[in-house]
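Next up: some structures, all given as C-alpha cells.
Values quoted throughout were computed directly from the atomic coordinates according to the rules given, and no laboratory measurement underlies them. Quantities reported herein were computed from a predicted structural model and do not represent experimental measurements.
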Structure 1
Amino acid sequence: MASFAMMVDSMPRSAFHSMAPNIHWAKRIHSAIYQIDKRRIYDFELLYVLKGEIQARVGEHAFLVPAGKLLYLPANVYHSIHFHTDLSFIGIHFDYFGEMTLTDGDEIVVNEAACNDNLFCTEPSLPFGPLFRQHLLNAPAETASMMDRIVDEFTAKKAGYGLVCRGLLLQILVMLLRDQDEAERQVHPVYGKTIVQLADRMEANCAADWSSHAISNELKLSPDYAAKVFKETIGVPPGRYIQQIRHQAAKKMLRETDATIETIGKQVGYDDLHYFNRIFHKLEGIPPGNYRKMMAIV
C-alpha cells in the first residue's frame, strides 16, 4: 500500500510563499443521502463536517470523518465519499496559485473519458515536503466560521468577493499548517480529558455562563491557568472558543428561523442586544440583520 508521503511526492508542487488561491466552488450541503463514487478532481477541496459522519477513501486510505473534522482532497487522486444519514458539511474547491478558471462543479471533476492532464492544479511545497501530510485534519475553532463566510461571499458575489475569499482561505490554510506542526497542541496529561468534555458541553449549551470565572470554577484552577491549559488542549482560549460556537449558532438561526435578532442573541448567550450586534458585526463583517437579508436573497 502506498504511503501518503509517497503519493503526494508524485504531485507537481510550487513555492509556498507565492500562493494566491482562487475559489472555484463553495457550498453548504444538507442531505439525508450523499454519495460520491470513485472520482478525481482537477483542483483541491476542503470538506468540513458540521453534522453527521462521512466515510471516505482517498487513494488507498480509508477514513471516518466525524463532525468538527476536515477532509483534504488533493488534485489527481481518486477518492470516494459515502453517507446515508442526516449530514451537513461545507465544501470548498480551490487552487493554490490562481491557475484554474473553471467554476462549474462538473468541469472541476475529471471526465475520465476525456481527461486533460494540463488542468491538474499545483500543490505547494515546503522545505520538509507537501503542505499537508494527512488527509484527515484537525480544524481550529475558527475554521467553520471562516469557511461559512467564504460560502456567503462566493454565493453573493458582491464587489471584491474574490479578494475576501482569497484572504479567508489563506488564513485557514495557515491555521491548518500551524495546527499540524504545533507539538505543544497535545492534550494536557492531567486536565486534557476534562477540558475536552467541557468543550463539548460548551458547544451543546452555548447560552450558559461560560465566563472565565465559571470555567476556572469548572476546572478548579485559577482563571489564568485554566485559560492556558484550555488553549493547549483545544487550540484557542475559552472566550474565543465560546464566541465562535455562539456565532455559528446565531448564523444558523438567522438563516433558518424567523426569530427576532434579540431572541436569537439571548438564545445563544447574549442578553444585551447591542453587544450581540457588535460581536456579530466584528466576526462576520456585517450586522445580523444584514446577514439575514443577504441570506434571504441568495
Structure 2
Amino acid sequence: MLIRFGFEIDLESTAPVPMLLALSTHGDLAGDDPSLRLIGQDHVRTSPDCDARRYKDRFGNWITRVVAPVGHTRLWTDCVVELEGKPDPQSPTARQHAIPDLPDEVLQYLIPSRYCDSDILTQEAWSLFAKTPEGWDRVKAITTFVHQHVTFGYQFGRASKTASEVFREKTGVCRDFAHLAIALCRAMNIPARYASGYLGDIGVPYSGPGDFCAWFEVFLDNRWHTFDARYNVPRMGRILMVRGTDASDVAMITSFGGYKLSLFRVWADRLDDGLGTAEVLDLLETRPDAAPLVFPSSARAA
C-alpha cells in the first residue's frame, strides 16, 4: 500500500524564534514490517531555507532544530511510504505482566506524567475495571470506556488539559482521548505510552481535512500494542511520528519565542498501488490537493 503523506505549516514572527520540531517519522516506523520503505525525503524542509539539523531524543524521536527568521516561514514535508495494508494487529490473548517482571525501560510508563495524572484517577480506574480480566481485555475495556465517555471536538482542546480533567469534562481532542486511556491503564498497573502521527481516511469514510492523530501503546506479553480510544477500531495506514510519556514530550512545535500560525495542512492519502518509484517521484513534484484545516488556537498548542 502506497500512502502520500506530509504537511505545510506557515508561521509569522516578528523576531527570530528558535524551535524544536517533532515533525518527522519515527526511527521505529518500520516496526515488524521489513517491507516498509520511504520514497522521497521526510526531513522537515523550510522556506526560506533555515539552518536545520536533527537529533534523536530519549524516546527515539527525530527532532529538528531551526531558528525561524523574522517574517514568514513555511515548514513542510511531502513523502510517500510503502507499507503493508493491514489494520492494527490484534492480540486478544496478550497477558499483563506483574510489575516485578517488567523490563527496566518500561517502568517509566507506569508513573504519572504531566498530562497523564494517573494518581488522581486510581480510585475511579479500579472501581470501573477491577472486575475486567487482566491483559488485553482490560485495555480493550478502558479503550471502549474512553471512546464512549469523551466527546470529540477541536473547540474542546486546550494546552493545559490533563487526563483527570478530560475524565470530568467528558470532552477533548484526540490527544485527550489518548491521555485519559493512558492514565487509566497506568492506574491499573499497565504500562502505557503516548504516540502520534498520520492516520488518513483509508478503509473508512472521508472525515474531512486531515490532521495529525494521537493514539496510545500498551506493554503486554513482552511487546507494545497499538490502541486508539478516539476511533476504537483497528485502522490501516498508521504512520508513526513520535512517542513519549505524554504529549509534553512530543509537542509538534516547541518555540522559544512568539509566533503566529497562519496555515496548517496535513495529508495522508492512499495512492494507486501500481505506481512505480519514478512515477511516485514525479508526483511528489506537484503540490498535493489538500485544504487547510482551521483550529481554535488552543487546540494547536503542544
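Can you spot which of 1, 2 the value -5000 was calculated from, given it is helix-only ellipticity at 222 nm (-39500 (n - 2.57) for each DSSP H run of 4 or more, over all residues; to 500)?
2
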Ranked by relative contact order in percent (Cα under 8 Å, 6 or more apart), the structure on top of 1, 2 with the greatest value is 2
One of 1, 2 was used to calculate Rg and Dmax of the Cα atoms in Å, for residues 139-178 alone, yielding 10.2, 31; that structure is 1
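Consider the structures 1, 2: one of them gives 19.2, 58 for Rg and Dmax of the Cα atoms in Å as calculated from the coordinates. Say which.
It must be structure 2, since only it matches.
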